[in-house]
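Dropping the structures in below, format is structure tokens.
Derivation of every value follows stated rules applied to the coordinates shown; laboratory data play no part. None of these values were measured; they are calculated from a predicted model. Cβ atoms are built from the backbone, for glycine too; each structure is taken alone.
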Structure I
Amino acid sequence: MRGLYRRLAAVLAMDVAGYSRLTEVDVEGTHQRLRTIMNEIVQPALADAGGRIVKKTGDGALIEFPSVAEAVRTAMHIQRSATEIESEKPPETRIRLRMGINLGDIIVESDDIYGDGVNIAARLEALAQPGEIVISEAAVQTTDRTGCRFIDLGTQHLKNITRPVRVYRIVPAGTEANGESAVAERPASLVPGFGERPAIAVLPFKHEGGDAGQEHFVDAITEDIITELARWRSFPVISRSSMFTYKGRDVDLKSLAVQLGVRYVVEGSLRRLGTRMRTSVQVVDVETMDNLLAEKYEYEVDDLFTMRDEIVSTIVGAISPELLRNERDRASRAPQPNANAYELYQRAAWHLFRYTRENNEKARKYLSNVLDMDPGYAKASAGLAIAFWQAAHAGWTSDRKAFHEMGLAHGRNAVLADSRDPAAHFALGATLLSAGSPHEAIVHLREALRLNPSDAQAHANLAFASNFLDRPNEALREIELALRLSPHDPLRFLWLPAVAISHYLAGHYRDALGA
């Protein structure tokens, strides 16, 4: 018998969406119906395809196939058959499967398999919405498109997977004629194939001038906005290659949201007027068709490259807080009992930005609940760091030292959980600054800005750190940039003292009084 060895394999991970909720309603009935699906649909399909169940996971299974083509064909057959057999049940009680398919290197030991090839399949399954199949780019490249097509969901950073993975949603050929009818009937909030997080699409900006030579400049603006929003990492962003297929086309935003699985759409235009460039941008919540942002900006055309950077940083800096504010407001209005980790995090953020003692306590409670659900949720650890810092700073505790220490601990946990998350470095930088360690704080605040140059909060806190080290000119640059990037920020009242302090330290006493 062979011991431990490696090989390339097609792996399918499958589970039941909302299985715990279904069993709470009817444990015996749900279990019996799932067993029927496994015995009458899954097992015969695997026998035909040469697949084998490596292990069962209570409400799902890990399956190995001889080829990606067989995995895709079998997955579509199982989904279609399971949907048919459950169609007579009330919608809220139907068993709906989620599936992830990957081609990768696996480690084989006895009858078990593990390794990155298996882990990625499991993470892809978690990205899938009920009734969907998500597949990795590595798997797509080795199979034909007979009987289906693949919708590009962009590059994803999967939990505990070092390298980013490009992923696709499989759409059976029978749904193409009706504009992806399989997902069109669902509301936009449930369409995204990105797990719990809503996604963003940036349509190519329109060039409204007559100079065709400016077209490449306008395209570069769109590309840079996509890149910078992707660096922000709070929401998945549809790739440039996918979005430029819409260039020059009239686009129905509702249809676009269904096709790409996004909630937010960014669109805009540029027009050159003599020595000035006028830019307009709007952000639409496609679920409600509300305009979250509609702004116009004008710039002097001196240095195109400098102006390009300024346009991109201004637009990205305006988009980011509006989307976060909208997500917080959505979460605060949503019913709580079945909230997932993402929704609880946004609810916590809504309370955190109210800046009162009662709201701070609620934010800490929700964030603690998030970490109970997912201990590796970096943004939740970062939020707790800020919540403890906020309470200590405002005097909402009798033990400020303990709260500072807890804030620091959560900030360090956030960076350990995800060192590429700018929010984690910002939280640690802010708590370090509050704890009297400005040099170490600056390291993390600058890392936050390297990861997300449009983070207004990081610029503001870097201003306070610079003042702490008697560098008022640096502080003025940072605080002015923060106020320009987020002119309506709810924490603006906390930033304004940095302006006065900077002028005072620089000897600009009249400006300090007027700040």
Structure II
Amino acid sequence: MMDRPLLVKQIAERAETVFGHREVVARTQEGVEHSTYARIVERARRLASSLGELGVGPGDRVASFAWNSLRHLELYLAVPSIGAVLHTLNIRLFEEDLRYIVEHAEDRVIFLDGSLASAMPRFDDTDHEVLMPDGPGERRGALEYEELVAGGDPNFEFPELHENTAAAMCYTSGTTGRPKGVLYSHRSIVLHTLGAALPDSMGMREADSVMPVVPMFHAMAWGIPYVATMLGARQVLPGPDLTPQGLAELIAAEGVTWSAGVPTIWNGFLELDPPPDLSRVRELKAGGSAVPEPLIRAFEERFGVPLVQGWGMTETSPLAAVSRLPAGVDLSDDEANALRASQGRILPLVEFRIDSDSGGELQVRGPWIARAYYREPGGDEKFTDDGWLRTGDVAELESDAFIRLVDRTKDLVKSGGEWISSVQLENEIMAHPDVVEASVIAVPDERWGERPCACVVRRAGGNVDADALREHLADRVAKWWIPERFEFMDEVPKTSVGKFDKKLLRARLARSDAEVGTRNP
């Protein structure tokens, strides 16, 4: 067999050659932009040649500070294809974390959207800033993106590279300390793209109109831009308006058939009045945090749309498992929904084990799983001596090798020497019809060591109180799991990637003088 490297440029060149006519659409602050794969790859070639003229070479880090857009997609293809490393910066991070990440990665060039020009701080050690015109915005001293494209060579040939050359990098969200960098190679990206493109994986196809709600600055948008480009699917990039109303309007206007985002996004769809038009949507994907079973049921019952859970992390590129029902097995509705709410079965080429010596921790390895952090000598504790990634998730195995995450090791509540799963308790609380969100954290207790505290957001118009929630939980969980303390709030704080920010919740409650019990606003 021929020994050919697996490279990102092959994804671009396939789209250019096979699907050149297929449309890519992006919404900006100034309207909707239209392009095609042929045009996008030509512009990526121009941009790649201009980057070379700026002195960007193999191994150099080129950062992006941008929404999901046509130009961001061009960066996804151009930067890795010249041997440089695309570093997607999370626009929602605090300035301190951003400064640390840019300095740690040693970014040489930063591309930023005009609409974000005032949000991004100045960095002393970068060579260039490049302004992308997605809307009003100025940046003193920045180069103009469209001038770089116009001045580039449309016939620029992407070079041959070693497949283990670094292609992209992302940093973890830093919920337990400083963010850590993860480098993705050309080989890992291509293999992840192939794995994610399988019918029982993400399940996209050429005929789809694909809308990645998950940001392109978070874990490479779960690899969706590469998968959709390889398959020739029509892409609809939502830009800065990520409100449920704005997304619902875009889905209806552009005939979106497949989309992916965090559970909080889809939860917001249930609050829309009138209900959104999802008549052309055949499947939605959810991940980033546990997908509650009531949310899966609600989308099936209200819209007839399956909400499919995927699991992964920055270190797994990120997709590692998908929850689809097994073939040839008779399941009741309750059994089927319970399986859908699990993290699912591992993708081909990825291996997993549940390590009893680590308290039931899920560990994984495979060709798109990180083996180390970038310039992080102290990160070895996340990897075992025999080559497995320690996910930090406590897991159980169910029928037909379905993985169910019980909790994060750091989020378990140890009460009287016994463990309480915060995730399971959250899901049971969110099963109450008057609850929109619930996050459970451990709080100190003189008698039991720790007890669960439930932070709850009521549904609009709902008046559920602590006693009602205790009654609701009485036949769903063990009696000793039921919290004494409930905190009702307008919103559960989220991390920069949309997960419940339990670190912030713990800090808030630690500062609070509230007595254990119910607090009603």
Structure III
Amino acid sequence: MTHVFSSIESLRAYLSDYRSIGLVPTMGALHQGHRSLIDRARSENDCVVVSIFVNPLQFAAGEDFDKYPRSWDLDRLLCEAAKVDAIFLPEPSEMGIADRSLTQVVPPPAMTAILCGRSRSGHFTGVATIVSKLWHIVQPQRAYFGQKDGQQLAILRQLAQDLNFPVQVVGCPIVREPSGLALSSRNQYLSEIEIAAATKLFSSLKLAASAFKAGESDLSSLITQVRDHLTQERLIEIEYVELVHPLSLQPLTYLAGDDIKDGAMLAIAVHIGTTRLIDNMLLHPQDRKPNRKPIVAIDGPAGAGKSTVARLAACELGLLYLDTGAMYRAVTWAVLQAGIDINDLDAVAKIACSCEIQLLAAASIDQPPQVSIDRHDVTREIRSPLVTSNVASIASQAAVRQVLVQKQQELGKLGGIVMEGRDIGTKVFPQAEVKIFLTATVQERAHRRQQDLLAQGEGSIDLAQIEAAIRERDHIDSTRAVSPLKKALDAIEVNTDGLSVSQVVSRIVDLYRSRLPAMTQN
């Protein structure tokens, strides 16, 4: 059931029982682009809140505040269909906006004086002020924004970092019409002829992206290609076409080397009739590699056989196996060795930041990868019952996950890897080309774990105790506030009950090859 709240007090009372909250801030007039944000939030949180507030602070004089589309009944239906838990629908007075004299949050001028900020004075201050208030009111673990407003997304990420908001700003891909036109609430202002003209935005971006992938490094050449393509449509009046850093928003000088290690954002703003439209495309340096191999993300609960299967699948596909679970186990081992209380978040975070973890390929296919921490081989030690019983607590800590996720993402930038864990497809690499959710019943997983322990010489271990431990581990993993275990929306579930390891590997290899036939032709 979707609950509707108009007061801060009643919303906060409702949210008090939830461990993880995902917030989707909107101005209403919801469409499938908003729905994609809601679906992402739904897959990663216990509770999803959608705020609907047409923010007067982000509209300058003469802009379309009065005529901005408002469709409350349709918005409510979309939220109900998407299983939103709560809609926050405040009046301006509830948000403290009697006039424009309230305290406002001013983002860095270097990020607001360019792109849309040149023509929309005060816009991003208005956005930052209301989003800050929403973050204080809702106190979400995650907040979801679309990449279509790329400048806004970068500014809000900087806002969360600079003001120490305990929220993860999640950017989500642009959702488009079949014609390529990016979904926007303002699209309804366009006539049929203007809609046809607006498709030039995406086709111009695609043209430049193709040139970039082919090796074009001349920034002015790419911008000229976009401008020339747009000017073919007489209804389009160009406001800007620029290439900027996707995080700092600073204009780029070169399209090579360190200048684009984080990629580049090619951004457009145009006017068609009385309507202003924006669009952008992210350009990634790794896309220039013609033989770049994809990323395979394998998620699932503890004991589902992810490590063994991922290692064998990587070998058969000619990809690199990256054992993410071993990284968390290594940190857990280091914490225990140092005699640190696993609940001492600061001390654990310092260990995670300071330790050097190295993963090396296994000597043979039937052995796990070699793991060292600070140049000490801990391959065997990290599989001990003591580490196993504590790793879930360590892995659930936000600071630990942030450090290790950054290391994993850096390793995966060039692709060609198989990664397994519990949030690879939802958090670490949501853009992975192949996503598998590997699972098995508790009974099956307990039996496998018992056999592993016996093979390690641990002696007789009671099966019921192992089952209880696995159930507890599943509960911790699926309810933790930071990156809970959840199947990605586009993941394929593979239940391994009754299947041999080779059968599971074959299934994954077949899925890989059926989805990416061009990648497997050598």
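Brief remarks on what is shown
- Read-out Rg and Dmax of the Cα atoms in Å, computed value 24.8, 79, structure in I, II, III: III
- Each of the structures I, II, III was assessed by distance in nm of label points 7 Å out along Cα→Cβ at positions 115 and 275; the largest value belongs to I.
- helix-only ellipticity at 222 nm (-39500 (n - 2.57) for each DSSP H run of 4 or more, over all residues; to 500) derived as -8000 - corresponding label from I, II, III: II
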